[in-house]
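Student: Multiple structures follow.
The numbers here are math on the coordinates, done by the rules we state, and not lab data. Keep in mind that what you see is a predicted model, and the values were worked out from it rather than measured. Cβ atoms are built from the backbone, for glycine too; each structure is taken alone.
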Structure I
């Protein structure tokens, strides 16, 4: 999943100054249910401070 995302980002955008798309040591815990996934997506799209880039499809089925 991460490799696919990296390739897509590399095609569309210039590499960040850090030289990396992904953080080191970020959260790796499995989200327990659909509600938790929805809450995590909402945080990333709408609430995280100082996002580097945000992309949201118009429709999402997960």
Structure II
């Protein structure tokens, strides 16, 4: 993967993804490089943990 600025046409490395909660099956939109802990709206289960770069999705 080339650097975002060095491609022929500049484009970001980040993306949004729909994550389904393992407990209540509600769908939440999560940013790939989220810097905060994302909780489920319905049951407040942790959906992803921030790391240095990309957010790590929890098991399930």
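Student: For which of I, II does helix-only ellipticity at 222 nm (-39500 (n - 2.57) for each DSSP H run of 4 or more, over all residues; to 500), calculated from the coordinates, equal 0?
Tutor: Values: I: -9500; II: 0.
Attributed to the structure labelled II.
Student: Please state which of the structures I, II yields 10.1 when mean count of other Cβ atoms within 10 Å over residues 15-22 is computed from it.
Tutor: Numbers: I: 10.1; II: 13.0.
This value belongs to structure I.
Student: Assuming 5.3 is mean projected area of the Cα convex hull in nm² as calculated from a single structure, say which of I, II it is. If you can, show how the numbers build up before the last one.
Tutor: On the way: I: 5.3; II: 4.7.
This value belongs to structure I.
Student: May I pose another question? Identify which of structures I, II gives the largest calculated value of distance in nm of label points 7 Å out along Cα→Cβ at positions 7 and 23. Intermediate results must be reported in sequence, preceding the final value.
Tutor: Working: I: 2.6; II: 3.6.
The maximum falls on structure II.
Student: When mean count of other Cβ atoms within 10 Å over residues 31-38 is calculated, the result is 14.1; to which of the structures I, II does this value belong?
Tutor: Values: I: 10.5; II: 14.1.
Traced to structure II.
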